[in-house]
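Participant: Below are structures written as structure tokens.
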Structure I
Amino acid sequence: MTMTNTSENQKEYQFVSGDEAVAIGVKLAQPLVVAAYPITPQTIVVERLAEMVEKGELNAEYMYVESEHSALSAVMGASVMGARTFTATSSQGLLYMAEVLHYASGGRVPLVMMNANRSVALPWNIFGDQRDSLSLLDSGWIQVYVEDAQESLDMTLAAYALAEHPEVLTPVMVNLDGFVLTHTYQSVEVPSQEQVTEFLPPFNLKHKMDLKAPKNLFFTASPQHNLGFKYEQQQAMLKAKEVIETIDQTYGEITGRKYGGLIEAYKCEDAERIIVTLGSITGLVRDVVDELREQGEKVGLLKIRYMRPFPGDEIAAVLKDAKAGSVLEKDISFGAEGTVFTNVVSATYGINTKLTNYIGGFGGKDIKKEEVVQIFKDLEEIIKKDIHPSYAERVKYIGLEG
């Protein structure tokens, strides 16, 4: 279902789901190759792209392959030949791709892939949490997490500019929360093809495979040289931080929409209590912050947009003046704590802010407004006690009942 409206300023709006917003962004990026294998709740993305190819709206080779492993392998091969590409996956499909994820990042292949965040088995579940992508943080991919359909479209376009930047050349995974975002419809402002062409230059891979200038890619490196390649990969990922900020600035100048880059700090300037979020749960927390602010409470929201490269300095700068904070996430590293929390604690080492971790939303279970309010109340109690929670006490769970 798509409804289009053009305003007096000739802006185009469409009423679409998060999945469809990604497909629109991909169409505007004009990839030459799309490789697809369906898996819920990602399937709508590749269905819409198939329709666009069939109608002649997207001039691309559409490859329907036999597995997720093959989908990523196919676009990786096309990319090193100099073609802009796209694929998408979710949950078990992403895990099936795990081997190829490392090939793509180690080979510095500038791919863009959408992942519909979904719970991983067992128990079998088709609904959303973020354990699939967060379990692969160390695969060498840039990971961006979006809040709504508009950001889904815009970050898809930004992902191409980032992956293909000559100082980055690193694959990018755009993550959307399954069903709550992939299948929810919102009004989205669609940039014109002219705007996207101005923002996103033609794909030009200097070291692409060429029969007239043969070269060796995906080679073996001895112990003597292996660390050197991994060091260069790490430096490219770190360079991406600066490039992300530049891309956000450029996109804002062209479309009028800026996102702030790696993170978004909302009403944090004087906040004593801050909740840190990732993905679509941000919207609920923002609403709670607004309500509590109206009641005179000094609360704030820190949204992490990019988990890799990790914005450690930026997070620490926001949290350092708060008295207490909590990471609210849909993930756990079994035997430890939430993966996002581990990263945040590492980034804030040495500051005095008291930090806790709330884990919930597994298998698509709703995190309720009342539960977010309770997190802020719990933080208030921690401030009153004026002690840092012990390792055993700092992790709590939401929604265990039922």
Structure II
Amino acid sequence: MRFPSDISSKLPQSGRSIFSVMTEMANKNNALNLAQGFPDFPPATDLIKLVNEGMKKGYNQYAPMPGLMPLREIIAEKTEQTYGARYNPDTEITIVPGATFGIYAAITAFVRDGDEVIIFEPAYDCYIPAIDLNGGKAVRVELKYPNYDIDWSEVKKLINFKTRMIIVNTPHNPTGSVLSKDAVAQLAKIVKGSDIIILSDEVYEHIIFDGQEHQSLARYPELAERSLIISSFGKTYHTTGWKMGYINAPENLTEQIRKVYQYMVFSCSTPVQYAYAEILKNPETYLGLSAFYQEKRDVFRAALSGSRFHIMPCSGSYFQLLGYENISELGDLEFAQELTEKHKLASIPISVFYRMKTDNRVLRFCFAKQNSTLEQAAEILCAI
């Protein structure tokens, strides 16, 4: 029995996430999974012990809605030490169950029917559905292939009275590009004198390479005053399954986010918050992350040096793009499927992150893996 027969959701055109599709395909074909962005190595033993310690100490009931105060306080210290920005832990920092949740809560708090939100494609796949569900319109700007730079003159032309928000993501998923100081200056110039809110997705903030400095919008007071900055413990501490992140934003913006957040989930895992509050007391646990992942990036790239793939720049995140224009005429989704089924290696096609399915024959590979996994994957790719 089906009732009613014509029922549909508020996202009738959406299918399953490409991450679910490719991971399922990897499992079905017993393939190495360099598609979905998660480590195949465990988090620090000390962190796991701290969660257990929190449970034993009785941190098992609801945390305060904005998060445990000791965690918010250490985040405030960390942000000031790292970016020179002071956020009030009581009124400007909110702990959320994962960065994706934080992004959704932030968009829901501010985007109304008819509002326009500028995003940059290829765009992480949670942005547009959140905009759509809240009655907004995603205005897409394509990053310029092959370096995935932003044409700020194009962005400026799209600004109008309907522009409510601009979403930036640095280091960028899926391309691994990062915003430069000049790019941030261009953004500041464009929004100056407007009431445009910036949502800055900075979940890979501690994974940036070759001596570059992460240009958090928290560094720039004229941008920080209008920015919702999203961070992720899962990316920093190899705990993607724990789903924990936080939002730094000025008090007036935080107040509006919390109005929404309290009715969505209210609070998140108390013992996990306790554990992060303790481990953050050691700055080396996040300050050493860039070197840790740069070594993995370099191992993977060196192992691919004899392949026919085009090894593209990777300045941050834990994703390496590979072009296959010298190997196959297949579209990237078809080639990713063939690579998984025939060669037992799963990746993510980049065209799925574009509205128009722009296909430059590029695949994304996650190198948050053990070196042995990366070397095995490279051996597969070099044989193609």
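FYI, it's all coordinate maths here, none of it is from the lab. Just so we're clear, the structure is a prediction, and the values are computed from it rather than from any experiment. Cβ atoms are built from the backbone, for glycine too; each structure is taken alone.
Participant: With mean count of other Cβ atoms within 10 Å over residues 17-24 as the yardstick, tell me which of I, II scores highest.
Facilitator: Biggest value here belongs to I.
Participant: While we're looking at this one, here's another question. Where does the value 0.50 come from, among I, II, when FRET efficiency 1/(1 + (r/R0)^6) of positions 97 and 369 (r between Cβ atoms, R0 = 25 Å, to 0.05) is the thing being computed?
Facilitator: II
Participant: With mean count of other Cβ atoms within 10 Å over residues 241-248 as the yardstick, tell me which of I, II scores highest.
Facilitator: Sorting by mean count of other Cβ atoms within 10 Å over residues 241-248 in descending order puts II first.
Participant: Then there's this: Once distance in nm of label points 7 Å out along Cα→Cβ at positions 73 and 281 is calculated for all of I, II, which comes out largest?
Facilitator: I
Participant: So, one more: Work out distance in nm of label points 7 Å out along Cα→Cβ at positions 49 and 185 for each of structures I, II, then name the structure with the largest result.
Facilitator: Top value of distance in nm of label points 7 Å out along Cα→Cβ at positions 49 and 185, among I, II, belongs to structure II.
Participant: I've got another one for you. Comparing I, II, where is distance in nm of label points 7 Å out along Cα→Cβ at positions 57 and 145 highest?
Facilitator: If we compare distance in nm of label points 7 Å out along Cα→Cβ at positions 57 and 145 over I, II, the biggest value is for II.
Participant: For which of the structures I, II does the calculation of relative contact order in percent (Cα under 8 Å, 6 or more apart) return 25?
Facilitator: Considering all the candidates, the number was obtained from II.
Participant: Have a look at I, II and say which one yields 21 for percent of Cα pairs over 22 Å apart, for residues 33-120 alone, as calculated.
Facilitator: Computing percent of Cα pairs over 22 Å apart, for residues 33-120 alone on every structure in I, II gives 21 only for I.
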